[in-house]
1. Which of the displayed structures (P, Q) returns the greatest value of FRET efficiency 1/(1 + (r/R0)^6) of positions 21 and 61 (r between Cβ atoms, R0 = 25 Å, to 0.05) on calculation?
2. Given a value of 1.4 for distance in nm of label points 7 Å out along Cα→Cβ at positions 13 and 93, point me to the structure among P, Q it was derived from.
3. To test your reading of the models, identify which of P, Q gives 0.10 for FRET efficiency 1/(1 + (r/R0)^6) of positions 45 and 77 (r between Cβ atoms, R0 = 25 Å, to 0.05) when calculated.
4. Comparing percent of Cα pairs over 24 Å apart across P, Q, which structure shows the greatest value?
5. For relative contact order in percent (Cα under 8 Å, 6 or more apart), which structure out of P, Q has the highest calculated value?
6. Quick one: helix-only ellipticity at 222 nm (-39500 (n - 2.57) for each DSSP H run of 4 or more, over all residues; to 500) came out at -32000 when computed from one of P, Q, so which one is it?
Structure P
Amino acid sequence: MISSVISTAFSGMAAQQKRMEAIASNVANVDTPDYRRKEVNMVSTGPGVRAVVSEARSAGGVDLAAEMVDMIETKMAYQANVAVMETGMDMWDALMSALDPKDRDERWR
């Protein structure tokens, strides 16, 4: 259970990183003629999530204000996943410290 919490948080962090890369590409190409904005959709993978990046159907340009909003939202989602991962690791540490030394995993011996 705890490992699935950590795994889910890690997949969320990886998805948000991919989303940030798409945003950075959009901002870098704001003045590029015929540039097709990169769009990111989050797809559930059971216990986690992954980001699927695609190009916009038409070359409509990049709205910097929208990209900044997306960037802030991405940062907040990444930080939320970090907090979940840290909580999962704290739960694991509490579990390991409650066990007898012979029952602990390798990093606790």
Structure Q
Amino acid sequence: MDDMNTLLLWSAMLFLIIFAAVRLAISPLIDKQSEPSEESDDFVKLRDIEVLSDSELEEIIEFYQKNDLINKDYEQYENYSCALKELKEIGYLSEEQYSSKMTALNDYFKVN
């Protein structure tokens, strides 16, 4: 009987540990998903009260998605640019190599 109680106690503790770990792991993902829907909810409500048409709502959602992609690309560009600048500053890249790599980076991200 004592072994059964110990096994039950260990099982409950293991369950709680796994539950807490999974909960902590997925909470940031849940938070990130809720943010865009709050913005689009306002637009859906505007459509529901007939301020926006269905086609306007679709255009607005596409516009926001495109801008989000552009912002992510720009953040990525900034990160890569800073990394190359740091390599130049520590002496790994010469000025000529840095310029060449920045040109390639600008071409890839279509930055003027």
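1. Working: P: 0.80; Q: 0.10.
Biggest value here belongs to P.
2. On the way: P: 1.4; Q: 5.3.
Clearly, the read-out refers to P.
3. Details: P: 0.95; Q: 0.10.
Clearly, the read-out refers to Q.
4. Working: P: 42; Q: 63.
Once percent of Cα pairs over 24 Å apart is worked out for each structure, Q has the highest.
5. Values: P: 33; Q: 13.
Going through P, Q one by one, relative contact order in percent (Cα under 8 Å, 6 or more apart) is largest in P.
6. Values: P: -20500; Q: -32000.
Of the options listed, only Q reproduces it.
A short reminder: the numbers here are calculations on the coordinates, not readings from a lab. Every value quoted in this text rests on a predicted model; they were computed, and no experiment measured them. Cβ atoms are built from the backbone, for glycine too; each structure is taken alone.
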